[in-house]
Structure I
Amino acid sequence: MPNEAVSTTSAPAAIGPYSQAIRNRDMLFTSGQLGLDPATGHLVEGDTAAQAQRALKNLVAVLNAAGFEVTDVVKVTVFLADMSDFAAMNAVYTQVFTAHPAPARSTVAVKTLPKDALIEIEAVAVRS
């Protein structure tokens, strides 16, 4: 089965030459989601928690468009512009990823993110 691009208007359009996600059989690889409002393409106002909340809504929209659920996520990577925002990100993250066991996760600090975002979140999901 070839790779299939996933696209939804419930999440921001790609801001470059990439897909919102790629599905291959029962696996889904999402591109990083920023805290962009899908209607405007602009970052939501507020701090890292506000951007994390929007980024996670965007991520869930992409998952759902591909026929996946949050409980199918096996790995998450979080990119933070400032590691001092780790606790704020975690507070929002745990409202979305409530299943046990929680997905594996890496969180890294980066120098800059597209559109000067404070956070970006990507995931890998597998349907069983």
Structure II
Amino acid sequence: MNVLEMTDIEIYQLGIKELTEQIGPAYTEWFLQQCKPRAYDYTAERPKLLTNTPDIPTIAKQIQQARAMEEKEERIKTERVTAWRNGLLELTNIEIYELALGILRDKLDAYGLATFIMYHFKQTNKTK
């Protein structure tokens, strides 16, 4: 399967099929309802982000701490998804969203994921 040779609708249908198989129709429907564009003005937040920029050693330490935290969070996510697949718990909304995006990314690659989301946005706007 080469998503570069597929039409937008074929990519979208493949994504829906993969989501439905891996997370079920209910979670797929929830994900599609949540997956919509949001208005965000980065330029309004940029000055806040650029004030009080730390020095290089502080940045390096923050990166190391962030990596350690990400590894810990990833282990916990993996454990929770495994427990969900075994029927032991329900996923949170953010876990469903992240899991669905990961499925699409793994199945469709970056181009296919972007195409899937853009096609979905077009379909969402048509129904409004």
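No lab work stands behind these numbers, since they all come straight from the coordinates. Keep in mind it's a predicted model, so treat the numbers as computed, not measured. Cβ atoms are built from the backbone, for glycine too; each structure is taken alone.
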Query raised in the report: So relative contact order in percent (Cα under 8 Å, 6 or more apart), computed for just one structure, reads 53; which one of I, II is that?
Result: II
Requested in this report: Consider the structures I, II: one of them gives 3.2 for distance in nm of label points 7 Å out along Cα→Cβ at positions 41 and 65 as calculated from the coordinates. Say which.
Outcome: II
Query raised in the report: Out of I, II, which structure matches 41, 33, 22 when Cα extents along the principal axes in Å is calculated?
Result: I
Requested in this report: For structures I, II, calculate distance in nm of label points 7 Å out along Cα→Cβ at positions 25 and 57 and state which one comes out highest.
Outcome: II
Query raised in the report: Which of I, II yields 18.0 for mean count of other Cβ atoms within 10 Å over residues 9-16, as computed?
Result: II
Query raised in the report: Quick one: helix-only ellipticity at 222 nm (-39500 (n - 2.57) for each DSSP H run of 4 or more, over all residues; to 500) came out at -27500 when computed from one of I, II, so which one is it?
Result: II
